[in-house]
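The next part holds the structures, each set out as structure tokens.
Please treat every number below as a calculation from the coordinates, not as lab data. Worth saying up front: this structure is predicted, and the values here are computed from it rather than measured. Cβ atoms are built from the backbone, for glycine too; each structure is taken alone.
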Structure P
Amino acid sequence: MIDFSPSEDLQALTKKVANFVREEIVPMENDPRQGPHGPEESLRQDLVSKGREAGLLTPHAPVEWGGLGLDNMGNALVFEAACYSPLGALALNIQAPDEGNVHLLDKVATDEQKDRWLRPLSEGRIRTVFHMTEPDGGAGSDPSLMKTVAKDDGDSYVINGRKWLISGIGAPGVGLNIIMAKTESVSGEELGASMFLLDGDVPGMKIVRTLDTMDSNTVGAHCEVTYDDVRVPKDQILGEPGKGFRYAQIRLAPARLTHCMRWLGQAVRCQEIAVDYARERVAFGKPIGEHEGVGFQLADNETDLHLARLSTWHCAWILDQGQKGRRESSLAKVFVSEALSRVVDRCVQVLGGLGITADTIVERTYRDIRAFRIYDGPSEVHRWAQARDIMRGA
């Protein structure tokens with residue numbers, strides 16, 4: 001039997017995070033430095049300062065690079081507690097895509113690259129951007145369709161192409177761009193996809209437009225970007241040329257899982273708000289929570305939250321055993337994203353008219369969490385991959 005019981009130290013840390021978020025971060029949720037394209041960089045810096053002062057910054061990063069060195073099970077508890085507020089991930093420096101890029105750099109980057117980018121990232125001094133998704137039939141759910149090309153040109157590579165839905169690039173504070181591109185030799189031979197590391201200010205890289213999206217929780221929003229003869233020195237390739245897709249898998253499994261951890265925190269918050277309202281709001285002679293139509297929705301929420309948490313913890317445990325966890329993270333991502341979407345949707349319904357207003361955090365979470373079923377692979381792609389494995393007997 002798997003023992004999910006946290007150590008006393010981890011329990012204490014989780015409680016500290018929960019208290020910090022409720023006391024320091026929740027009161028900042030109405031800060032005017034938030035808009036349809038996400039929080040401003042100055043707000044992120046203020047939140048990071050609070051996390052740093054509390055000694056809670058970047059809990060998932062290795063200690064030698066400025067983090068707390070938690071394993072995946074530790075992250076599961078701390079991330080959920082941190083994301084009780086939609087600003088909690090920023091305060092602890094565990095927001096996407098930075099969180100996943102910390103793991104990627106730790107596993108693949110050279111010591112020189114880590115000192116240049118991982119250290120300031122772990123210390124909350126820079127943000128990072130991961131460039132993968134493309135429009136117009138390019139790389140998305142099928143990364144093999146990648147059209148952005150990096151061509152060998154002596155002591156460097158030259159990148160040309162276009163990507164979109166690139167999260168976080170449209171605001172100051174970006175210190176590292178990680179660009180996925182199809183690699184070609186001098187003669188034009190395809191060498192596979194590679195990852196390239198570039199500083200924040202890159203000649204030849206241009207933001208074409210900022211996309212208007214449902215969610216509003218990313219500093220720098222989501223943008224469309226073009227690359228016109230962007231030159232990258234060969235010592236700024238991440239890992240080995242042609243192994244970009246392999247490295248992407250290193251990043252994807254834990255990144256899918258930490259999305260589950262973070263959204264659990266916000267779904268729990270929505271459930272608490274719905275339960276409090278169901279106890280106070282009276283209709284037809286009694287609190288609405290005593291009517292089965294409402295009470296059953298709250299009960300279903302508790303079921304979904306419980307099973308989503310168990311699914312997340314189980315996958316975290318598997319990763320901590322040194323297993324790849326590809327299939328488990330895929331299963332967790334599908335189930336948890338859909339279960340938590342149901343939870344938040346029911347909370348809106350329980351709140352009635354109040355639920356569609358900005359008077360509670362539920363309306364914002366409802367808009368933000370919808371994207372969870374799409375990024376890092378839509379549910380349909382994960383189901384397709386699972387069905388393929390089933391038919392192969394894998």
Structure Q
Amino acid sequence: MTSMTSAPENPVLSPRLRYRRSRVGRAIGWLRANLFPSITSSIISLLLIAVLGKALISLVQWGYVNAIWMLSGDQTGPCRAIRGIGACWAVIPEKYRFILFGTYPFNEQWRPALATLTFIALFYLSTRRSLWGRKLIAIWIGALVLIGVLMWGGIFDLTYVSQDRWGGLPVTLILATFGLAFGFPLGILVALGRRSKLPAIRSLCVLYVELIRGAPLISLLFMASVMFPLFMPDGVNIDKLLRAQIAFVLYAGAYLAEVIRGGLQAVPRGQYDAADALGLSYWKKNALIILPQAISHVIPPLVNTFIAFFKDTSLVLIIGIFDLLTTAKTSIIDPAWQSFSVEVYIFVSLIYFAFCFAMSRYSRQLEAQSRPS
């Protein structure tokens with residue numbers, strides 16, 4: 001009597017094929033567990049897939065299949081002929097220089113372009129832990145001096161360009177970078193002040209945070225633009241970009257202070273007692289022990305604040321500063337291109353998304369590195 005045994009796994013299969021089969025099995029298991037666990041869930045999942053598939057097909061047809069990418073000359077007739085059927089991406093190569101750099105002199109726009117690349121390189125170098133310390137401070141100082149020279153000019157045979165001609169992406173990066181660079185240490189000081197045992201300092205910090213957080217950013221920009229010059233001595237006039245920058249620093253400092261204060265409250269009391277037992281001074285205790293732990297606790301809300309702050313720079317339109325979104329709106333004032341605003345807004349939204357997504361990805365890496373093993 002012969003015994004019945006199960007057929008052994010085919011030894012001829014290559015490891016790559018077995019790996020592919022295992023991945024397919026895991027994918028099928030995930031679909032069954034998440035999309036089709038029951039009849040009701042399966043029906044809802046199929047309906048959603050059908051709706052999303054229809055929307056995706058329509059988007060591909062509009063944005064790629066029926067789209068016009070280039071035009072010969074300034075004739076927009078072909079784009080108007082397919083209006084509603086396909087996108088006219090030709091507006092981007094026609095208007096991209098104004099969108100990115102505003103009214104900056106056309107022949108000098110290589111300077112804000114180089115300043116933008118300097119900002120991006122500066123952000124990248126700031127993510128390298130090996131450069132943290134004095135090296136990074138020196139890099140920041142050198143990069144900011146270079147950006148100032150490029151944007152203003154007036155030396156090295158560069159034509160002087162006033163801030164009234166600045167616009168587009170460099171203005172957005174300037175407002176966001178300096179606002180966060182000065183707002184973050186201000187937020188740390190205010191957060192520590194709110195936990196101070198001195199009533200005068202604590203009350204002053206509470207008053208600052210509640211006043212700034214209780215008013216919309218638009219009102220702060222109006223105050224900085226209209227009221228701030230009234231407090232200056234006669235003959236002293238501060239440029240409106242600097243006034244807006246001060247408003248952004250105060251705004252960012254108040255919101256970051258509350259986020260950091262939450263991190264300080266999450267640090268166990270034993271850490272404070274251990275630092276006091278070592279005989280550390282107040283500033284050394286916070287700089288070396290408390291603040292690193294507090295900030296690691298609140299990395300997600302910090303980055304959320306950074307992203308929201310970066311997008312809020314578009315509000316400077318109300319005081320006459322041409323940031324990236326404002327130059328995009330202005331670029332389609334031309335009657336020949338007024339019908340193609342959707343394409344311009346998609347282009348600008350991709351720029352905003354690229355910066356915000358990069359911040360989000362880096363925050364996830366930083367959070368993973370700071371998480372105790």
Structure R
Amino acid sequence: MRALATLVVGLWAGAAMAEDLRIGYLSLADDTRYQQDWGYARLILPPPIRTVEGARMAISDLAFVAESVNLKPVLDARESGPDGLAASLQAMVADGAGFVVLDLPAPLVQVVAEAAADLPVTLINATAPEDTVRTACYPNMLHAGPSLRMTMDSYVQYLRAMNWMKVLVLVGEDPSDQGLADAFVTSAERMRLEITGTRAFTLAANPEAREGNNVKLLTADLDYDVVFVADTRGEFGRFIPYATQLPRPVIGSVGLTALAWHWAMERDGATQVSSRFDKMTGGRKMSAADWSVWVAVKSVISAYTKRPGADQAEVREYMKSPKFRLDGSKGVTLGYRPWDGQLRMPLLMATSDAVIAIAPIEGYLHPETTLDTLGTDQAEFVCD
């Protein structure tokens with residue numbers, strides 16, 4: 001009994017001396033990317049996306065592993081309007097956060113990155129896909145969510161594998177829709193797909209706009225194997241499938257989408273990840289943004305368990321090295337690219353309720369890793 005008591009006291013003392021590993025999470029109040037304002041069409045609104053729940057799940061998932069090296073992960077989650085983001089970041093760093101995960105649109109990621117230039121902190125961009133955030137080459141930034149180039153390369157690989165070589169591109173009115181379409185066209189032309197037409201969709205109901213608001217007219221007088229839809233706000237894309245002049249599949253913002261995560265994934269431990277998230281959130285399905293935040297926080301804790309006692313800059317460099325290996329429940333080992341800080345990962349080609357394929361598509365090869373067939377490879381990467 002005395003030996004058992006001594007052991008219990010020893011374990012309690014070790015737990016009491018566990019060092020806090022503070023991880024920041026910074027998001028935008030009233031982020032329009034997550035405002036699904038479809039009530040005018042009497043659609044049932046999905047539960048609001050709160051990616052901080054992915055961060056909390058990562059803390060819970062790795063608590064035992066961290067405890068084994070005497071670390072206690074602590075999440076410092078803050079939300080702010082655009083004008084308060086820099087101050088929130090500074091407060092988190094002052095409170096001891098060496099890594100801060102960002103769930104912010106690209107322009108605000110850049111604002112925070114500039115505010116962090118002289119701070120002892122590593123930022124992890126979780127949800128801004130724009131390649132300009134990568135080519136800005138912020139020395140203290142990693143990217144846990146897929147880049148826009150990775151997403152578009154996934155579409156193009158799948159189209160070539162299916163021998164759907166002729167593409168009609170439909171573009172919406174939101175300013176970000178054109179950037180989405182441009183990124184797809186660039187990837188498609190790189191892989192020698194034929195863009196047979198690019199046409200703009202308008203929500204205007206006046207008769208003069210009928211060639212832009214009528215799907216039949218919008219998709220007429222062209223030959224195409226597939227339709228790519230660029231509609232970031234979901235304003236018109238849902239009206240495209242089954243309404244095109246030719247009976248063709250639809251991809252992009254609607255139809256078949258390329259995502260970092262999908263709740264219908266049923267292999268490589270994905271079901272367990274989605275189930276834990278469902279349970280923690282009271283039934284909400286894990287989104288791609290949730291997964292990106294989850295894997296960002298998981299990567300920080302995983303790295304510190306391998307490098308206990310290291311400072312944030314040393315841990316960041318370790319994360320960008322070949323020695324760092326991360327399980328994202330996608331069947332392959334993930335890791336951050338040293339040239340742009342981008343997390344290598346497969347992407348899921350999915351419909352609303354099923355995963356159809358996983359990119360990189362079989363047959364695409366690379367001298368180092370097939371994951372580098374998605375996104376900007378080292379030889380072509382250039383900082384702005």
>> Starting from the value -10000: which structure in P, Q, R was helix-only ellipticity at 222 nm (-39500 (n - 2.57) for each DSSP H run of 4 or more, over all residues; to 500) calculated from?
In response: R
> Out of P, Q, R, which one gives 21.4 for mean count of other Cβ atoms within 10 Å over residues 228-235 as computed from the coordinates?
Replying inline: R
